[in-house]
Structure I
Amino acid sequence: MSGPLKDVRIIEFGAIGPAPFACMMLADNGADVIRVARHVPAWRQGIMDASKDVLARSRRVVHLDLKTPDGVREARALARSADGIVEGYRPGVMEKLGLGPEVLLADNPRLVYGRMTGWGQEGPLAQRAGHDINYIALAGALHAFGREGGKPTPPANLVADFGGGGMLLAFGMVSAILHARTSGEGQVVDCAMVDGTALLMGMMWSLRSAGVWRDERGVNLLDTGAHFYETYETSDGKHVAIGAVEPEFYALLRERLGLVDDPDFDRQRDPKAWPGLKAKLAKIFKSRSRDEWCRIFDDSDACVTPVLSMSEAPNHPHARARGVFATIDGVIQPSPAPRYSRTVNDAPRMLRPQQDDRDVVIASLAPLHAESDGQLTNKG
């Protein structure tokens, strides 16, 4: 893979969710990510065909049984060749396998050892099971998601798993690898989804400190409390999204809606006026179809856009012009991001059915390990 990380090698110990997402980002940006595949538990078989798994794209794969001495020796050989490893197990699991940080950093002092967990490597909940909904609940984020008077509504599993988890781990890995390359010293990156979720709420903590963000759901500037930051149903049962926060954009919204002379809309920043203004806007937007509203606002900075489904999003003209989505081996998926002017990322490649790149990996590692015990060997 080409990209800014093309001289970086990462060993990924197979997991689900945020750890593969971090490794997808690293691979998208050029890193040579070698996945140590594991046995797929029966409950997960059939849920995801590996050849359709977007989070697994652009990897090389080696199948190892980490519960055997040979598998552990071969995993250590892989880690000796690497800039970093990524694992997503509960604290202590890698140590029990004989692949903990003390062992692998002794083998390779420049290694960056990335650990992806929900609760972190220590603390009273470190060994507790959990999922995205639990981590965002404890971090104070889930309480903020939802409509006024309604119950907390999780935004799928985007916040802890991918924003506060996988993306933060990818950032942590690159940061620590940069440090290792200048200092010669590797380290452990303890990436906890509860930490990352709290971090993503940084602006809300600022607003709360300033006295302009309340604990109640759906009553604030950016949580659908305001009439100018909200979604509205259209006559065809679809929706538009409005984000006319700044006064100049709000003025354009009023202009296109014919509300310039309505004094009620002069009270943009008055929370007491928001419920009534939302009711007025709801009635207005219900009078036309989503596409009609798009034609009215398409050339405007009023910050009005259609709410597109996953089926619709790849076909939007802007997405098509920028190549926001790609179809690889019949699988529609987001393209690598961000974009670089010089070190351009390659197109992703999907895993092949029953993929095993042992021979290729051995050939690429042999020069690095000619004098290393436990070197990978081709055992057929």
Structure II
Amino acid sequence: MATTSCDVAIVGAGLGGCFLALLLSRRGQRVVVIEQGPSVPSAGADFLKPPGLRVLARHGLADLAGRHGLRRDVIRYYHDGDPIQDCRFPDGFLIRPYRELVELIYTCCAMEGVDFWFDASIDDIAMDDGRVEELALSNGRRLRAGVVIGADGTKSAVRQTLDIEPCTVPYERVVMRVATVPLTASIAQLNRLYFSSDGWFTYFYPLSRDQARVFVGLPPEDDKEIFQDGIPALVDALKKFVTDSSDAFDSLQSATWQRIKVSSLRLGAYHKGNAALLGSAAFACHPMTGMGMSYTLHDAEILADVICAAGGDKELLDRLLSAHYEPRKHAHGQLIDYGDALIATFRDRDAYLAAFRPDLHVYGEAAMPATELPALQPI
């Protein structure tokens, strides 16, 4: 089978990969997105906080993304059943199922001529002198690209090829489960996040006009006991600290619960030569921050500027990635540290409130610009 050539190959068709593909194609780059699944991924967060909405707004997508989503402006926090604070978002935040948001960006990509290769996993990545030369896929196709982006998740094949070791720390003290349930009046009224001094938390929020999402975090020893005994045991446990969302208890009886693994992930480097990492291939923070997707959108924006500024010059690309993309480790590290602090303190009301940072929780990184990034200059 003949080898295909393109300007940029993106491995992974999640939100970060699709958004980067859209930005690059709009600026004349020939882009191929490789996805091992039959369609865009469905697993991901449902929230876009103000930093992510600002990124979409800079590229004319905020209204489109919000058209069928839900806007909220406050989250109420409880400890052992008592409300302890409201976190307010002056500009609001968006709730929209992850798959819907990715499909929206994917549709925009298709209109811009981005080529998507589905059901295509990586068999081999050929390197030469520290740069990616060619991708060999499981379906026999081969691809040569001037730039390769690994947006292929926590087990990134691109990252493994670049020999960049991840530092992964599982949040083993809390097991997380998630279910989709019918929307109730209390959930439609307000997003509510409950903590208990026994090491439990649960989050109720609307997902659409008729559905809601429920997250439950609990100690590993309780998880085994509760989910073996069945949903009545879960509801009994929640009744001990969930107060203003009791109308949701009946809907939990028939819920299907999915266990999800949550870990932090840090890297010492985000690129090597002509290849870079994006999204959960580069970093992962605890979902309590609610900021992972928003930071990834901004990362994609920076990568698009860098790739276009390099103009196909591989040496210049390496230098620009070092100067403008590698510093993202600082912002990501701050967010990961914040997530670690939240998960470590939620049992204790005063400790949690002391760890809570409205600036990071609402606005994200203080340095995130409100206007279009200036054009990068060669260095």
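Since every read-out is calculated from the coordinates, none of them should be taken as a lab result. This one's a predicted model, so the numbers in the text were calculated from it and none came from an experiment. Cβ atoms are built from the backbone, for glycine too; each structure is taken alone.
General observations
- If mean projected area of the Cα convex hull in nm² is computed and equals 18.3, the structure in I, II: II
- Which entry (I, II) yields the derived value 11.2 for mean count of other Cβ atoms within 10 Å over residues 205-212: I
- Which entry (I, II) yields the derived value 3.3 for distance in nm of label points 7 Å out along Cα→Cβ at positions 277 and 309: I
- Computing Rg and Dmax of the Cα atoms in Å, for residues 13-196 alone across structures I, II gives 19.9, 60 for structure II.
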